[in-house]
Structure 1
Amino acid sequence: MKLLTFEDKGILKLGIQTEKGIVDVAATAEKLSVDADTDIMNVIAGGAEATSKLHDLVQKAVADEKVTYVDYESLEWGPCVTKPHKIICVGLNYRKHADETNAPYPEFPILFNKFDNTLTGHKKEIAVPKTTEKLDYEVELGIVIGKKAKYVSEEDALDYVFGYCAANDLSARDLQMRTPQWMLGKIGDDFSPVGPYLVTADEVGNPNDLQLKTIVNGEVRQDSNTSDMIFNCKEIVSYISQYLTLEPGDIILTGTPEGVVLGLPEDKQVYIQPGDVITCEIEKLGSITNYFVEEK
């Protein structure tokens, strides 16, 4: 199932992408006079039972010709996960990315955090902060946790995953490298576009065999596969769960492949500028595009 959120009069509502269009869950449930989860976070926490109910709702609505579809052209996309307890990121997690930045492969996952102020959605404008001259893109696979997880084994780790999404882990390199702690360069407003869809794990299959790429103003800059990860998805989930409790809706950003601006020779580094259009695309998960503007 492909889930999403969209804005309606300032409220984030739940949608489902189907072959015939995007279903407005709340409006469709109202037409059928049935109760339904209309908040993406409740659906994530509800797991397979919640998604099964949504599937049945759509099937019944189609049969009864009572589906309300959202107008795609006027759709205001929201982040596909709206209120995670935690956003945990893994740094230097692709072999070729470590190679291009002349960094040794880490012995353990390098972890840092972001906050929900960084979340934004597909087709949203993102202001290039006045405080950086080196804003970089990073296509990343996002793991969205579906069940409370503590001390889980690698063998069982993916059973705790609700689904996956595409993300752009925007990084202000000059701020990131100011100190040994990377957080400052990662926590700007709208620095984590996620979406357009949250795709359930059953529809994705193996998360460590997905093509992913970044396209900047029509030019492919990153083009790789999640199989190049140093620590794969089950290793990451298991590792993090040894040290804190993962909860439904938590997002784990799993690192970026080669092709970022930082990896280029210094005389060829051209960082994100106002006017740039950047798309991050992951196989089976869709493409998230954002428009970069000057900060007012």
Structure 2
Amino acid sequence: MSVVRVLFSYLIFPGFVFTAVVGLFLTWIDRKVTARIHWRVGPPWYQPYADFLKLLLKETIIPEGSSKILFLMGPILGLVAMSIFAVMVFSMNLNPEGTFVGDLIVMVYLLAIPPLGLMIGGSASKNPLASVGVSREMTQYFAYELPFLITIAAIILKAGGSVRFGDIIMAQQANGPFLYSISGVIGAIVILLSTQAKLGFVPFDIPEAEQEIMAGPYIEYSGVALAMFRVVRAMMLFLLPLFLISVLWGGFSSWWVILKFLLIVVLIILIKNTNPRIRIDQSLRFFWLGIGVLSVIGLVLAVYGL
């Protein structure tokens, strides 16, 4: 029975299968809204699943001279990390008292693995355009991760100094969501924009920039490996808004979480469709001098309980 329960948790709900299915459906919503904005009809609802299955049937080509292990390790790392992250987000919201000390830090590390996997895989492909994309991915990661971590520190302060994910959720259930404060609003803005960069969405799609470097780190990927990268991004589109709701908007305490989730997804899609791609130096200035300063202000306000 315990083995069945573990398989159910890590594969079906709320693990890989459930998260992947919902995430791919969200990519259809993204594509449909984008198409309507461009006065196009857009794809049918099953198109992301058809694309995924089609890639699974294609051959995975390993570039000549590259490391096969490192090349395939990139998407696998992201897939494993997001599957574990999904289980943690759902289980800790459903049972906040059953979390462990430092689980929030573990979740932050898990969110860092998909871009790390992309860097490893893109570097292993030995393609010069992939190397440019990896360089941009690495640079932008250090740009958006700093204000993101500062905001996480502010959330820990608002939860009384606890690094337990469950304590953060219970503190909001007892005293109200952190979002309903000045530092909470600032934190939501920082995490939302960092989410946009973590997803690689416009205006922060600099690492793959199809018009410039032909998909960057993804350029040599095909077949199952490319399918894994795509499903990892779909899973992140599902999980990152849930993470924001958990740490700032009260967690999954009621059915209102569905409307909250949809609102965040709509904001992500609107930002993607109403902004042009920026340069990597502009991204650095935006996150370090703009959002970075804003996150520090939020941290100071959190210290004073605001």
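All of the numbers you see were taken from the coordinates with simple rules; none came from a lab. Please read these numbers as outputs of a predicted model, since none were measured by experiment. Cβ atoms are built from the backbone, for glycine too; each structure is taken alone.
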Rg/Rh (Cα atoms, Kirkwood Rh), for residues 214-269 alone - structure with the largest value, from 1, 2: 2
Read-out mean count of other Cβ atoms within 10 Å over residues 14-21, computed value 17.0, structure in 1, 2: 1
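Can you spot which of 1, 2 the value -5500 was calculated from, given it is helix-only ellipticity at 222 nm (-39500 (n - 2.57) for each DSSP H run of 4 or more, over all residues; to 500)?
Numbers: 1: -5500; 2: -23000.
Derived from the structure labelled 1.
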Among 1, 2, structure where distance in nm of label points 7 Å out along Cα→Cβ at positions 230 and 254 as derived comes to 1.6: 1
Value 3.4, calculated as distance in nm of label points 7 Å out along Cα→Cβ at positions 182 and 262, assigned to which of 1, 2: 2
Structures 1, 2, by distance in nm of label points 7 Å out along Cα→Cβ at positions 62 and 238: label with the highest value: 1
Of the structures 1, 2, the one that 0.98 was derived from, the read-out being Rg/Rh (Cα atoms, Kirkwood Rh), for residues 86-205 alone: 1
Comparison of 1, 2 by distance in nm of label points 7 Å out along Cα→Cβ at positions 70 and 110 - largest value held by: 1
Given 27 for relative contact order in percent (Cα under 8 Å, 6 or more apart), calculated: source structure among 1, 2: 2
